[in-house]
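Listed below are the structures to be examined.
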Structure 1
Amino acid sequence: MNVYALVHSRIIAALQALQSEGALPAGLDLAGIEVSPPREAAHGDLACNAALVLAKAARMKPRDIADRLAQKLTADPEIETIEVAGPGFLNMRLVPRFWHGVVTAILREGPAYGRIDLGHGERADVEYVSANPTGPMHVGHCRGAVFGDALANLLAFAGYGVTREYYINDAGAQVDVLARSAFLRYREALGEDIGEIPAGLYPGDYLKPVGEALAAEHGDALIDMPEERWLPLVREAAIAAMMAMIKEDLAALNIRHDVFFSERSLTAGKDQVEAAIESLRARGLVYEGRLPRPKGHDDGDWEDREQLLFKSTAFGDDVDRALRKSDGGYTYFASDMAYHYNKLGRGFRHLINVFGADHVGYIARMKAAVAALSDGKADLDIKVCQLVKLFRAGEPVKMSKRSGTFVTLRDVVDEVGSDPVRFMMLYRKNDAPLDFDLAKVVEQSKDNPVFYVQYAHARASSVFRNVKETFPEFTPESSVVVNADLSLLKDVGELDLIRKLAAFPTLLEGAVRAHEPHRLAFYLYDLASAFHAQWTRGNELPHLRFIQATDGTLTAARLALIRANQQVLATGLTLLGVHAPEEMR
């Protein structure tokens, strides 16, 4: 049950009736009409912008349209009051029994409440994390990992066929550096004193097990080999070890991908990069040309030459993009372009990439590539996760012994747990910097959002445990609760809580359309606040307590509301990948 959609449909029907009666011109575009909560709760339950949207096309004053629409809607028995405000907004207040229907719908639909089929089964590829396989994931990767996973959950809930994908950057110079670093640890495992790790190599202790495994497998056979022979062997072993470690770290956050796509596979066997270039060539979108020197580029650094270029400016980019380097190899962009061409070939038309803050400059060219390669039939949305600053009780946390240079994702999860990490990584919009305090996220207080939301769910469970003393038959699924007389829910706090529950489907739809899971985290905190507030009112005013020992009928109604609240909290937390606990100690 989507309250806003239901009222919206009634308003559309009323406008169509006014058109049939000649009170409004025929042929008006009704697509821009919205129903939403008013800016101030005192103005009513719902607001509608219909008069403002239609005034210009109808050649009428907004208030004249609003007055006619209000008059038509007064016949609706579930609209208690309707007023015209300001330049022509309609503010409506609904009868209590309408809101009671929300509780009934939640109890009936259970975990499916809020589900909307936006995707219609269409396939969507969400690529996230994609960290270089050169070491453990750091806390910055953590934010993109959680964001991408929660977004994938939302899309699946909204009816998309979602594939969760990780792009392994295993074809660049960084994996050769990884191999040389692992080879140094291999020599160490054989008993050699390697001294201080040379500059330019990876210094972390995480490569020691790789060196030991190489020593166990090869003995000292690699020592006398020239680099061109041992490098591929060590590189393959090191990448495999790093990916196993990365998958283990992600699993600690309950994150698992469906596809791990190797960059090296693009040129192994059939050259998929060349195939993508030829696809652009067939469209007349590649040419030999020269690029202007980038601003701020030193003359000695700049190479002015004829090169193969993609006409990315035809698709909104600020400059055309090179596809081959001076040595004849492919540019990073060409490989990334081919990777997305591969996604299109696998049937995806909805592509979402989660980038780190250092990849902002890459967005326009990748959108241009997808638009060109799909003939505009696919959409690519790129979400950027800004930096995470790590603190402990207000003091910056510098680095990890495990990595040698940064704080790892696993360090953070092991210290505070998966739930605080996941919730707090989403409790801020992805494109805003995030301060994460290891001490504060485990506090048991209202100032700790993840505790406050989980505590609301646990507190609801405690009510059902406590009610057994007086009404042992009042379980969450019992008929006496599911079929309770909800007309008894009259208190302003109870109705306010129901209104918040009613907003859940619309909130989810907005989060899915905008690809913004933080909206759900914010909503859950507000919902938990409303529940805790009603609990507090019951402590102060005994007649508002959830359990009324002398009135089983009223108790059942309030338990129905608590069960509905608990269900929405559980659904929301599950979509964020956070547990909904029955108890908290």
Structure 2
Amino acid sequence: MTHACRSISPVSFRIWDAKYRLKRSAGTQEASIEETWRRVARSLAGVERGESGRREGSFYDILDDFNFLPGGRILAGADSGRAVTLFNCFAMGTIEDSLDGIFDALKEGAVTMQQGGGIGYDFSTLRPAGVPARRVGGVASGPVSFMGIWDRMCATLLSTGARRGAMMGTLRCDHPDIESFIDAKREGAELRNFNLSVLVTDAFMQAVKQDEPWPLLFPITPSEETADVRNRRILMRAWPPDGSPVPCRVFRVVPARALWRRIMQATYDYAEPGVLFIDRMNRMNNLWYREQICTTNPCGEIPLPPYGACDLGSINLTRFVSRPFRSNARFDTEALEATTKTAVRLLDNVIDASRFPLEKQQAQALATRRIGLGITGLGNALIMLGLRYGSDDSLRTAADVMKLVCHTAYRSSVDLAREKGAFPCFEADQYLKSPFIRSLPRSIQQAIATDGIRNSHLLAIAPTGSISLLANNVSNGLEPVFAFHCRRRVLSADGSYQQFELTDYALRLWHEQFQDRVPSPAFVAAREIAPTDHLKMQAAIQRFVDQSIAKTINVPEDYDFSEFRSLYEEAYDMGLKGCTTFRPNPVTGAVLIPDNDAQNGPHCCDVEREGD
């Protein structure tokens, strides 16, 4: 494409310099971003047998000029000589309900974060507050209390530097401490290093719709097994770590709608917790036959089993629009297909090139070879095509692009399996029963049956905050443009912040071509788009994403609560795997500040902590 220059803007230079530029102990450093691309290409091609030179060239070509944006850990860590991982984030192991188990899990998390990985934990296995701990003569303090230890660990371990810690904390919707979890961030200083999400089951959504009572329960503990439980209500429930039904003691029964309203009110007031539709995540998991998903990476786009990892990269769609803003503007589908093929190979090579903080993480990654190829710049690309974000034409176009990426990625992974072998845990009969695999063209299913597939999962849409800013401030992920002019705080390597005045990529490109003419009606910002149109875009793309999507549904401050509450029910009915909204509020604030907007303050998913 010829519509973007190779130079990088001041903020892009700062992001590169602070986060991704290799600075050696001898005092030397990379002179240009082209040197960064060359280092990454050389490192990842090095795992190829006998043809590393040819692969290095093809990898460099897709990195060049920001056509493909690997996850930030890849950019920063490849061939750096440092004890860091190339994987952005990890789901950690099941937390054993004992003091030893809790602190063993804390140590694993600390080691992982020290090497650059964000972490996700499900705290549902910890007994609720107030339950007797008979062996030591005390009472349990509950999962929310222990989450505070993780929060302080994260703040201490990563108190300086250009990459903040990112953590996801989840809790089941039927855990007795769910209300404390929902309200945990009502005080602005609590759990600020966590993103929080409630694991919402199909049964709970059904109970909400039918206005039914909802039991809050927990598996019977060993001390209770010997006690008299005849007068206690016991129900069988599937419970982590493996999802097998176990006898659970009912602590309380609450109206399902009241609990749902409490989740919605907290989210309305301070943007957390989000919701993860956990049964759908497990049902749609390509490895449904061997994994139980209980949490995700910090931004929610990768549902992961214990010790699973995120191997992320995003195709920059702005680089594939031919003749932007013209009546005959279109996607260059041939170039997009070629880049997708190379990107799959590059991300597969990351698995073999990377270090892993824990042996269990390495074993999980090698067994499944999960990758998360996504897109970024969709909002800008739609503007360049003259399409208003959320319109029917924009939904069709976005779906068509994601369909092309999806099918190309799957065919490329089959080709890799033919060349290098299928992922070790591949079981053709079971894998082909996955609902997502059954939705693929018959030709792809037949190819998988014949040759296997290299990667168990291939697609995820990350928030891409840092890498999109690196790429001259293109719009993030599948989001619309947040604001065409804004201020953004960027963290420097010394821990200080610098604020930049930013202009959106598509708007700059428009003015380069048309000087002072008024932009087309396609130039709409996130706040001008109806929340339901945000949902429709997420749903249009989710059909072609085998994992999940990090998406923020922007909601105006004056949006009525009754309409807000219905957004999450619509998300469930549309088949989404999760939902996160953001409504301006005094607790959360924002790192992106539109012009003439006095709002300020850190957000849990800001540019320093998104995991890229």
Structure 3
Amino acid sequence: MKKITGLLLPLFIFCGISAQKPPFYKNFSVSVYARAYEVRDMADQKKLQETWDLISRQVRIDKIYLETHRDKLIVDEKTLASAIKFFKSKGLTVAGGITYTIDESNNFETFCYSNPEHRAMAKEIAEYTAKHFDEFILDDFFFTSCKCDLCVKAKGDMSWTDFRLKLMTDAARDLIINPAKAVNPKVKIVIKYPNWYEHFQGLGFNLEDEPKMFDGIYTGTETRDAVSSDQHLQQYESYLIFRYFENIAPGRNGGGWVDSGGASYLDRYTEQFWLTLFAKAPEITMFDWRQLQSALRAGQRGAWQGTGTSFDFDEMIKPYKLADGTEVKPSTIARAAAVTFEQVDKFIGQLGNPVGLKSYRPYHSTGEDFLQNYLGMIGIPMDLCPEFPEDVKMILLTESAKYDPAIVQKIRRRIQSGKNVMITSGLLRALQGKGIEDIAEITYTDRKALVSEFKAGWGKLVKSSQEILIPQINYLTNDSWEEVSAIQGATGWPLLHRAQYSKGYLYVLTIPENFSDLYQYPPEVLNRIRSVASQGLNLRLEGPTMVSLFLYDNGTFIVESFLPESVTVRVVTGQKTDSIEDLLSGETITGTVVQAFMARNRQADPERSFEITVKPHSYRVFRLTGSK
């Protein structure tokens, strides 16, 4: 079999938005995935050419994944060979794809890997795909939700999680990897993981072992709409999940994957693309060939449009000219994707490696699910990792850390070495009676409180716009201290707590019963939480909620607002930097010297603050410049 190579040298093509073949972008590549249903229809070459013309004139594409199977539909060899030849003639890299579903419309009905018939089918599909491609990807569904009698019998006394982890790990080796490589020893097999990483282990996705078995992994960065979609994922996850998977398989995380589903306004679609690229994804895949033909509609224009936002709907729908002079009027969402890629490609290469507050999530753990994404939404740069962080100044541990049986000893050892630890109230509850009281006698009680007033340090009382339900945390007076207090009536409880131990500090962050109530905290509360959480980082954010900060190790950073109106925030640094430069506009912003927060009798060094205004659902990109 002739090897499918990487990106080909530029050549002239008949049409498209550029006069050259891919690669089109300097800092990443762009792919599209075609489902088996659409690949089947590619037997009609006239229709295929028309569809290619429609899409390629609106967005530049470097690579296409052609799916061989979905829902028991297998694309025939003649059609598959014809489609491969067509796209290679356009200069694209061509790879295969497999979706292991029996009936996607029936609650994503997966294969049953206890069923001999299904196992044989899975193996044959892998072999068939390896015969035609030197690379293929497994889309989302290489897990099992089956609880048929065969599975019940095979599970025996095991938990469903343990049974499915073993079942699917064995299936990956015996039904996919080994059979495919027996057919084509050169084949590269990539597993794409979806966005619900907190619950993977329960359905058999094995983040501990599978990334070592497959030739690469891929990241589902689709977050859609937090309210209307069933998953209720926060926008920040489009960034954080890629960083998490990159930490699991450094250098082998092939890219991020976005679809157009659940986006009530077009900014939400494009936002997922740029957040994925902010995470430094080397490739971004548009799902799918069918969706890229979806017509643009006036109802997709956000209410904030016309104010100079990062994604400009009105500018996007204006006619433009191809290299041959042909004028094209944007007609599908492919054009929105193209505009986003072109914008981000102009600056993403100037950014260093992403950095943030390291948060440890042991393999196969749950607890305070997806909480790090909510914290990212309130302006704390997050970096989720599968190994316990040893060297950094501050780390965050949520309830999922309880799955590490040595977690208390690791916390103690860090603090004794002079490095601080922030734990959530959920983890405090889980560790009670397991040694955490040896560090600080702080107690998670069964009582709750509805609060709406807060006090940060020696500051004045501030109010939230609504009441927030929090757990009541008890402690011993003078043994530990409240950094932020929640007040109701004539009493209060710690919202952020500090306890000294040996050479460092243990901080306890009280998490509201509804995680999204973090967005209701007044700026003064958020500022103090950010200040403590950002120890060891060179920048922190101050101001309202729903604004995120993305940091890089070369002094560059991005501020993005998820709010529907313009917002003014401050970026604060302890570095001796007197100005920052906007990498998009060239504007220079001069900072002012401010006195940092003084905790009890601890005098902090002066800092520099830079005021920034961000448009609705927009971002700004900066680098630290002048020094004193």
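General observations
- Value 2.4, calculated as distance in nm of label points 7 Å out along Cα→Cβ at positions 32 and 560, assigned to which of 1, 2, 3: 3
- Cα extents along the principal axes in Å derived as 87, 64, 39 - corresponding label from 1, 2, 3: 1
- At a computed -11500 (helix-only ellipticity at 222 nm (-39500 (n - 2.57) for each DSSP H run of 4 or more, over all residues; to 500)), which of 1, 2, 3: 2
- When distance in nm of label points 7 Å out along Cα→Cβ at positions 184 and 544 is computed for each of 1, 2, 3, the largest belongs to: 1
- Structures 1, 2, 3, by distance in nm of label points 7 Å out along Cα→Cβ at positions 440 and 480: label with the highest value: 1
Values in this text are rule-based calculations from the coordinates and carry no lab data. As the structure is a computational prediction, the values presented were derived from the model and not from experiment. Cβ atoms are built from the backbone, for glycine too; each structure is taken alone.
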